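Every read-out reported here was derived from the displayed coordinates using simple, explicitly stated rules and does not represent laboratory data. Just so you know, these numbers come straight off a predicted model, no measurement behind them. Cβ atoms are built from the backbone, for glycine too; each structure is taken alone.
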Structure P
């Protein structure tokens, strides 16, 4: 049995090759891998011993040779193939152990040039992998160090089954597909947001107990990206608590998005991906208390997110209510001790900062289709065109700014009532906008009077504005753009409401 071993990731390779040699496998290797094996005292040959040709072009050409690929690609069940090998004096190669240059890690470093990137594109490695995987009934291909130990045990027991060989081949093709995806992504022009063809490379973080419901299966993946990964749930670390569920991750993602929308100390309380509590305040504990008053009933069993480190005073307040999970940039020692006793899932994230860069959001639809869009990012400055007779006061402008940032976090049709950087009431996901207004007013109760209203889209009829006026709401921020804008404006003037248009919609389906 003969094997070619050439790996970038040297983890476990010495032990694996030592085991192969004990099984009388003849090892051929290249470059740094050969040196590592020889330095470990293992007897290995150079690939040049097979080809009869030295490495050339600074190692760019070493395995691209018919003596190698003939030995890999020949079908062992075809007499003609085997007779050709004999005629050309080519010996079959039975195993290929290869993983590829760390392209993503290399090009993510500062100061990397296009020349550096091109030099780190592996050619021989993917060719060896694909050739071996194509002929997996006769060739064992291993790309993952995690497979070294189990495959060695199977070889010691006799052989590797056809089913196992097929599984290894699938992993091999996936390995090269992810590699090619990274290269394609790097070479794609930065302004080409929606190319004609696109692949996405994702790696599994963990299996989940189930999906949205117990009868659904689920897992959590993260994308392999080039450059710095933006803060988010995929890079968060669990400190304590039970395993994460699908719904936990969905809600924590919404929580992070909510908390990151504001630069001031902010607490977001999420239930079923909607903020039922949201507030900003210089003192984080007070921000939490105000967020909880938004809807203390719905908050029970929800998710808490903070864009600041959790201190002891804030933890004391949080511990008074049951939450499933919380996420923050960090925790003081006393705070973590208290929260850990509450049996909630506690997550930490490197940073929660306002998002100003747009990435791609992808959603699957029926018929094997995908919807792809850029993320809805809010600029630092929110345009406000006053369309009512009364102009908003300075305080109302501050409240409208908070409302506009809050309403984009709510499922459409979305309505929020806010005052003093606090969410007072919220109506979400209703087919009728006026129903969302009614729900938000009901949730706010007496506090609706003197508050401002944010609407994620225009009012198609004046009824929503009239309902707001009857509740004592003093100002409204909405995109505008309805055929009946004039009727909505007239209704605002009737109730002396200051109304501003932004010219931007925030639908969130």
Structure Q
């Protein structure tokens, strides 16, 4: 009776925290303009299904997120709130998955609750829960597949292996990086089987888990065969034009920083803090592995460490390292921290660290939000409102960078079809999968004539390309709208009259 009551109380606490964070997220969901990747999502799902799939194949990601998002916007619409609420929905499911996964792994409700609360409150999680991209969905699928993975190993029943195979397939159809966590699960399975059977091949073959696991991974492979040609095509496309900066010795420490406090830091100014943070993380991992007796601790270890190691190895020649991709393994990072604290024997000291950690986690969102000062940085949303009010049907709108073209196109409510000035080669990360011939101009003079009014939209941030306009364009007015993130710079709107 007490166990049931305790379970209900724990779930009630978790539900209340989720509700509060969700309400906060909903309040801020529309406060920040869409950025390039989000607007790509928003515009892509407007196409009919067959054309959407063709354009997905021309991009660099697998299709599942977009398929699910298209199903979501059908009843809920394509508004900014709706697009981002889809990610919030899966972030809530991910929080619950974290709780049940840890409870299954360690049979410890306190650890499950503490880790889930940290995950719920963390700005790293909240940030990507508020983006119209695939990160919340991918995290939910990774954690849920890990839950079914443990259930399958423990119960040796085909139904759990079937659900595991299903969620693994969904995961690798959501983001290619999810495969790194699937490989980590596979390594853990090899460890478990070797621990039980050693090199006794006959006994291994007779084991249900071994047979069910082979069938599960075979089903995953079969499910992915239709997408393999597209995978190879996308891989080739990515190799031809690249934008990800190379890894350095501060890449992983700064990812730990982002996971902990929500931001990356300048190593030139904060190197000692980053070193301290890495030392503390590895001490927590060491403490966790030394003090916990459950074999499942090695799964948590692999889910955190292996994707970092594999990414570093694969980045030796061409970097694939991006902070946000490690959101899929973020719960594992928090499990180490939560478990290390709960293993402290001195109760007052333990309670102090629990309180400090929860307080710190709960402050990461408001502190980072205040630091962003989003209310005074309206970006493209404000620029589009201004253009929507001022532009007349006989005027023209040109955009100087593809990395803001889709964003403006999403917000555009004028009767004018905006066009992207792209006189030369455009790399795939510019969003070429969404571009058609009618979207592009290569010569301003061919598109304008005397007395035309032209509105030019440029950015000073990432993707900055401010083309030289013809000499007979007379500048009439100019306005700037600052974006939230520093790398996004300003949206600059200039009105011209063609003489």
Structure R
């Protein structure tokens, strides 16, 4: 094959649609599920969803233009987050929130994921749950049979007619921020616990990919979304606008009278067994120690607040929130940390364990999609902004945002979070000498304490104490150093507890 043909094939994708919207599929690289997912992605991008915005970039970039309006041209594969993130959600069976103005195709991309999972378009249309102010729990979940309500003497005798969408592998909830608060609570149970309950009857919702949509997530809906429900969202997908240079495609669709949803090739439809196998293959993707530590270094320092308490364990933003205070109340001249260098000043909050788990799962899925055997730093760099999009709240009063060239970061959270990651990555490299001192201490105690003599325990405690003293006296108490000190204190306390037990037995 000529070089020009290879380039043409890469640019056009492996699945193409002719002028009359008939589907033509070329051969795949191989028969693996990874190839099939990539084929599905390229078919959607080239034929189903018009999105020329490739904002998930890998490798080096070539810059064109000057100043703030520079264009970065990727020198490796680049993907559209609008398509890639929903596909990763289908692969991992997680929960995605699609945000965008009306008519941006939020529901369409969710339905497309259902088509890939093997459902028909008619099944999916009937299964989409449309949020509105009158939506009741019965409308969402189902209702008991009237005859049972009359005849039953106990709740166990009432048979509930559950809605069919509850057991589907792909679940779509349109405009979830227009659902009344009481009904949101029922939806929360489905998302968090995986089952629904009514009249002591239960239905298992199964392991499914969830797609929720909202015109915005800043209170623009009819009802305020409860925090617990928002916390169950794993990733945010920001829908893209239409570029008028692709108007010809719309003309073709109107003239043909066909929609892309009716033309999904069988080659890119996944059976339940294939989705299960892909989920298992994703879980075994490697997560190297250096990548793990870099992610922990970044996420771990966000919750740190040096001024929140004089008690060592309570130097975090949760202490402020429990007292009804904002970070700006203490993040001022009284805090000696450089506001331009330390990430803790930029956020009102940290993240939960759920975010760590989500980041690990999605990063493995992205590495799997790209055909890699383990996660890389670039996978996290591209994913974390979408995972943290609605999790992190910026602190607009931070001195970091005082500079005019940084004001736009308060509006563009993806760029803001990605810049924080880049700052953290540079700091992580500078923090390497400290990590090297702590790693042997952590490795040693993780081997267990069974059979270790009291004298050996005291010797190890002395080493831990030396590192503790050095860090507390010779380094500035910042987010990363605080995480290290907490770890060292935990190691010391475990040794002390074990020593107390040994000496008493």
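Please state which of the structures P, Q, R yields 16.9 when mean count of other Cβ atoms within 10 Å over residues 60-67 is computed from it. Structure of origin is P.
One of P, Q, R was used to compute FRET efficiency 1/(1 + (r/R0)^6) of positions 324 and 484 (r between Cβ atoms, R0 = 25 Å, to 0.05), and the result was 0.05. Which label is that?
Label of the source structure: P.
Ranked by mean count of other Cβ atoms within 10 Å over residues 140-147, structures P, Q, R are topped by Q, which has the highest value. Sorting P, Q, R by distance in nm of label points 7 Å out along Cα→Cβ at positions 68 and 188 from high to low puts R first, with the largest value.
Among P, Q, R, considering only distance in nm of label points 7 Å out along Cα→Cβ at positions 300 and 428, which has the greatest calculated value?
For this comparison of distance in nm of label points 7 Å out along Cα→Cβ at positions 300 and 428, the top structure is Q.
Work out which structure the value -10500 belongs to, where helix-only ellipticity at 222 nm (-39500 (n - 2.57) for each DSSP H run of 4 or more, over all residues; to 500) was derived from one of P, Q, R. Of the options listed, only P reproduces it. Supply the structure label, taken from P, Q, R, corresponding to log10 I(q)/I(0) by the Debye sum over Cα atoms at q = 0.09, 0.11, 0.13 Å⁻¹ with the calculated value -0.69, -1.00, -1.32. This figure was derived from Q.
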